[in-house]
Each structure stands twice: as C-alpha cells, then as structure tokens.
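A.B. asks: Before anything else, here is the set of structures, which you'll find just below.
Read the figures in this text as sums done on the coordinates, not as results from a lab. Computed from a predicted structure; not experimentally measured. Cβ atoms are built from the backbone, for glycine too; each structure is taken alone.
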Structure 1
Amino acid sequence: MERPLTQHINFNRSSLNLKDYQSVGGYQAVEKALTSMAPGDITKMVIEADLKGRGGAGFSTGTKWSFVPMNTLGQTKYLIANADEMEPGTFKDRMLLEGNPHQLIEGMIVAAYAIQANISYVFLRWAYKKAAWLIKHAIEEAYTAGYLGKNILGSGFNLEMHLHTGIGRYMCGEETALLNALEGKRATPRTKPPFPQVSGLFGKPTIVNNVETLCNIPHIVNHGADWFKDLSPGSDAGTKIYGISGRVNKPGLWELPMGTTVRELLETHAGGMKKGVSFRAVLPGGASTDFLVEEHLDVKMDYKSIAAAGSRLGTGTMIVLDDQTCPVGFIHNLEHFFAQESCGWCTPCREGLPWTEKILLSIENGTGRPEDLELLEMHTKHLGPGNTFCALAPGAMEPLQSGLKYFRADFEKHIKEKKCPWR
C-alpha cells in the first residue's frame, strides 16, 4: 500500500531537511512543472486526478484553481496554505508540518505556478511552535537552493513565501475570515461574491488550500492523475490521513486509501476500545460533524458514503464516544467551544450558541426542564445551513442534532433524575 504523504515521516528522527528531502525525490515536481509544463496543464491534471480539498469542504481543488483569472500579466496573486487547524479532534496537518515541511513548500510552489501567484503565505496556528520553527527553516533552505525567489530554476517564475502565525481563532478555518486576519483585521467572514479566487487578499485573486491538500500536489505532478485515482478503490481518489482520538487502545493517525471503513480504522488501526469501555458513537470528521453509531461501522470514510449515512467526512479525524462517557456532557463541551469561538458577526450565531451552551449546562447540572429539549431542537433548525453568515453555527449544530436523535433517552434521564447519571 502506497503512502505518498507520510512514507518519509519518522518521528524517531529529525524532520527532513532540504538535503534529506531531495534524496527521496523532493523538488522533482517543481523542476518538472516549471521546466516542462504550462500552468494550465497542472490545473487540468489536478482536476483529472479528482483531488478534493482535505480541509473539510471536499471541493475539487483543480476546479477551485480554474476560477482564478489567468489573463492578468503582472497582477499580484496570492496562494495561502491554511495551517490554522483549530478543529477539535483534528491534528493531521501538524504531523505533515513537523514531519516533512518541504513537502508542503514544494506543493505550494507548484500550486502557485499553476495559478501564477507570486506571493504565498503559510497561515499557521499559534500553538504550533515546533512547526513554526521547522517551516521557517525550510523556507530559508528553499530560498538558498533557488526554489523560491526570483526566476526560479531559470523559468522566469517568481514566488515569495512567508510564514504568518495567527493568534488562535477557530474562525480562521473559514477562508475569508483568514484573509481578514492576514490583512490585520478582525477574523470575520466576508460576503461572497466576490469570491477569493477573483478578489481575495488585499482585493487580489487568491487561493486558500489546506495543508494536506497541497502536500498531494507534488505526487500528482510526478506520477499523474491515473496513479492518484488508483490509490483508492472507492469513488474518491487518493489517500487520506485519518485520525482517531478517544478511549481507544492506540489513538493516532494513519494514511490509508480513501474509503477505508470506520470499523477498520477503529478495530485494526486504533486497536479497538480500551478495556472496560464499549463503543457507542463517533464524530467521523472532527467536532463539527454528526454522530455515527454502531450500525454505521462498515460505512466507508469517503465523502459520498459518509454523507449518505447522515454525516460529513470533514477532516477525517474521528472522535470516539464510549459508553462510560456522558453524551450530554460530551456535547456540552463541544458547544461551549463553539460559543467561545463565534466571531459575533451574525445574530443567530452570536446569540444562539451561548444560549444553546447554557441550556446544555443546566441539563448536565440537573436543573434542566422537559421543554429544554424543544428549545435545543429549535436551535438546530434556526442555526442550520442558510440561516447564518458562515458555516460555524451549522457545524456546531451537527453533533447536537444527531445527539438529540441518538441519545435522547440520556437527555431525558438527566432531566427526570435532576442529575448527570455519570457523575
């Protein structure tokens, strides 16, 4: 089984420096792209490879690039790697950043060439101190080797790259809020249209891609679209870095073919549940996805299959709920996070999330009322898709709405007994 993204990552040794990365074929994609391919050829190849964004939305990466105006000789364009990774339960990009930072840089150079961007940023989560040092050092190495700067490899293509460390806001996972943060403004989402591909950072055409997404680009250029599609036996192409946290025997990350089942991830790779606890449910793609339960264990972890089961693939990093953990307290903890992270830009999110969090807290503390369940259901509708300015509140409602569906008896027991049964 091929593992293109992680095959050279080994945390028992230091992160790959430039020499290490070149020794395993690093920057061959840059040389191939800049010396023998037109920008449009790269975009076409990425479209044919069916690479979908790995940050959560799952939109076609090449199609997103194709929206950037190309007849703009001399115009500034931007490429941004979103390395903010603030989704609870998600830690896949950190592994890539700390294990092989040059892979990201190479992917960014090729992507920037494809859209003819001349300035690029790595927008990094503030808490990733080790990653920040490694990326900064890798960027310096790339400049020294001639992979960044003016007239790269004599191709006439110029690209500047900068590391920007954010102050830590979940809102920056929304690409237009990230752009505002980069401009030194409050991290609130923008009205669309115009879309960033046409008017993004400082009003210039901009592409924002996830770290894992960009790390796939060198391998697609080196090996081709058909190779990438053949990595997965299912409907979605390539591999995926899946993760599991919770009371399992071996929490962690694994690069596996797209479409690996929930059961295989849980039982084979994570080693099953710890002694004394049983599986009850899982959030398949981070905190802002709907619960799946035991009947869904054989569902494939790809975009279509997870959607058909009533949830989203999201980031592909699973949070497991066991039978010894209170589901009400579990959901309250998530809603507390989302309420704190709301940017306050629109009324439903600003007012609705704290209200939801307070209701859940009262139920967990034994002061809940039967009518509170109706209020919570009301919030899942009024804070759902189409009712807020961005996807933060609809995402926050996913664990709540599915929790009310699968664990309603637990909510009712809290209210009837006026206490949390798990305390």
Structure 2
Amino acid sequence: MAERVLITGMGLVCPLGHDVETLWQAMLTGKSGMAKTTIFDASTFASDFSAEVKNYDPAEYTKKPQLHKDSNRGSGFAIGATAQACEQARINIETDQPADGIDRSRLGIYLGAGEGSVDNDVFFAALVKAWDAEAGEMDWGRWAEVAFGQMDPARELEQEPNMPAAHIAMLTGARGPTRSCLTACAASTQAVGEAMMLIRKGDADVMIAGGAHSMIHPLGVMGFNRLTALSTRNDSPETASRPFSASRDGFILGEGAAILILESLSSAKKRGVPILAEVIGYGSSSDAFRVTDMHEEGRGAIAAMTAALVDAGISYKDIDHINTHGTSTVENDSIETRAIKAVFKEEAKNTPANSVKSMFGHLIGAAGAAELITCILAIRDNIVPPTTNLNDPDPQLDLDYVPNEPRKMQVDVVMNESFGFGGQNNVVIVKRYE
C-alpha cells in the first residue's frame, strides 16, 4: 500500500516577508509587496516596478556562510526558506551527526528552480570592449580574453538551475533522490507533486520540495515586457496586480523561495513531529498548443485539474477552495475561469477561487510552492486570503474570487493550480490531516 504523504515543515522568503507568519499576517491585511525596482535601474523600462525581496541576508540562516558565498539570489532565498522548514519539521542542519531520526540517504530534494542571472556588468562590459565597429561584428576572441580575466567562475556556475538544490544539500546533508525541474511558472508545484510520488513509491522517507527563483534583472524584465506579459501601471505599483479585474494588464515580476517538507506517515509518526497537512493529489499535463499562450478552451488546465482529483480519489464537490494561478493577464484569468467552470460544473460559482499574486506578485519558479503554503495556512486557520485590487470585476468572469477581504470559512480541502509558459500545467491538492 502506498505511503500517505504529509507536510511537516514550511519555510518562505518572499516580497511580503522572510518567514511564513509574516507573509500570512501581511496577506490577511491585504498588504502589497510591489514597489519601484531597486535591484537595477529600471527607470527606462516599460515596467519600472516589481516585487522584490528586501533586506535579506542568507548568511543569517547558516553557520557556514563560506559554503554559500557565491550563491545567486534564488539559491540565497532557498537557504533561508529551507532552514525555516527544517526547523519546523525538526530536521537538524549543518551537522555530521543529525540526531533527528532521518536517514540522509532517504532524505531527498526536488526543486522547481530557474536559471540564475549572469554577472551582467562584467558580461556586457566585455561585449563593449570586444565590439569591432569597423568590421561591424563581435571579436569573440577579444571578448573571451577580457571576460576570462574578470568573470568569477563560481558566480557563473550559479547560473545553473540545479544550484539551489546543491546549496540545500550542503545545508541539510540530504543524499537521497535529488531533482530539479524548470517548467517555468509551474515548476515548484511539479516539484511538490513529484516529490509526493517518490515518497509514495518508497524511494524516500522525506523530501525537501518547493521552488526558488529570481528574474528581476534587465534580461528578465525586458523579455517579459516584449511578451507584453507584465503590467505597465508604473504610476501605481501597489495596485497593479489585478487578477480577474476588467482593468488587468499583466503580472508583476516577483522573486523568492518556498520550501515544504514532505514526509511519509510512518516517518512522521516515528519521529513524533507535528503534521501540518496531507498531500493527496497531483495532476500534470501539457497544452501542446503554443509556447506563449494557453489553449483557448483550457484543455491542459482541465486535464491537470481532473487528473489531480482522480489521483486524490475525490470529487470536485469535495474541494472547499481553489488557489488559482491568477496572474492578472487578460488571457490567463479568462481561460483559467473557463477551465474551472468545465471541471467544477454547478459548483464553480460556489467554490471560492482567489489569487494571492495580487499581493506578492508572480514568483515564477517559486510561485506554486509559495501559494501552496498559503493553502495550508488557509486550512490551519479556516481563512481564505483575498484577491486584492478587485474593484472593477470583469463582467465576463463571474466566479467567487474572494474580493479584497479575507473570508472566514471552513477549509478542509484545497486545490492549488500552476500553469507555466510553454503550456505545462501542474495541480496539487492538499487536505486537513486526520
């Protein structure tokens, strides 16, 4: 019989705070994490604001900062989020003799993580010096000569999307199955879902799962601006994320890390650790349509939601609350609403479906896991956080989006949806542990 899979720890670093409880209190008061970008000078960009993590130092979470001194922003966020989650789950870190009841060969990592940013200043300075204006082309030999002398190889290695997982392994001593996925906005939901499957199969007792990402750099912002995916409401960053609103004009680029400790029921009972929730269903699909657009009828989203319900062995009628992908783009919000109606039928309008991206932006690779943490908190406190800035509802979108105020209600089972560029769709269902 497959192992039941539980959540025994959570940790988070995001634009609304550097820990889970700070995030939660900020969300219940409708606080915004959006402001003018300070990581680089974005004043000439179409979107000059973002959702940054401010005043954060990963060295505060480790006794061995030298091991992590070259970490990129995403890896740095992962260090803090992992340390928090391990503390809650009573997993000892940074010790050769961890007396926490976990065999390190049975402790794995599954992370949805994006590529780290390049050392832009050195990279582009070398480009300038290597440009042959007379020939009208790059002198790549000259570029290599200049760059080789100035680029830090350790920092360049941090571009690789598996680096956050490497830092987590160094922090925790995890030597079990270790995997990374880069399915854009759906990555960390995929990581949680597939980590659950590894435990069910018996390949691990405990999995450190979630996501870490930062794309708030010139290339990231420019790319999303060219796709017309980002809001350009530069005069009002705090209210720019408007999921399901008639005036929505794009998402707000965020950053951060969210980590959950997934553990088999037998391991959790043996160790006597508190249980926060149970992961009961996972569904995954691909649109097979376009790399930038969802299928008009939401066929991929419908397939992923349906698969998650089947895996959980429940009906759509058993879902108390849906945490939507809810990006605040015209396309996503419309198609996601259509997909929810197709799956939830007569219950669609009766099932609260919020978007917390309205408060902390879109954390890309870390988004799904961060939002899953809010689902678990909703179960814990029987409160659904609001979709803020929903002051002019789109008349074509008629679900219950929990506008502007948190809602006290019984929450036992929650569906968390993540849909990524490229058409990857991942859905996880969690429930109150009984």
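A.B. asks: Thinking only about FRET efficiency 1/(1 + (r/R0)^6) of positions 136 and 384 (r between Cβ atoms, R0 = 35 Å, to 0.05), which of 1, 2 has the largest value?
C.D. replies: Checked 1, 2; max of FRET efficiency 1/(1 + (r/R0)^6) of positions 136 and 384 (r between Cβ atoms, R0 = 35 Å, to 0.05) sits with 1.
A.B. asks: Between structures 1, 2, where is relative contact order in percent (Cα under 8 Å, 6 or more apart) highest?
C.D. replies: 2
A.B. asks: Assign the value 14.8, calculated as mean count of other Cβ atoms within 10 Å over residues 40-47, to the correct structure from 1, 2.
C.D. replies: 2
A.B. asks: Hey, helix-only ellipticity at 222 nm (-39500 (n - 2.57) for each DSSP H run of 4 or more, over all residues; to 500) derived from one of 1, 2 reads -10000; which structure?
C.D. replies: That value comes from structure 2.
A.B. asks: Kindly point out which one of 1, 2 the value 62 was derived from, the read-out being percent of Cα pairs over 17 Å apart, for residues 96-167 alone.
C.D. replies: Label of the originating structure: 2.
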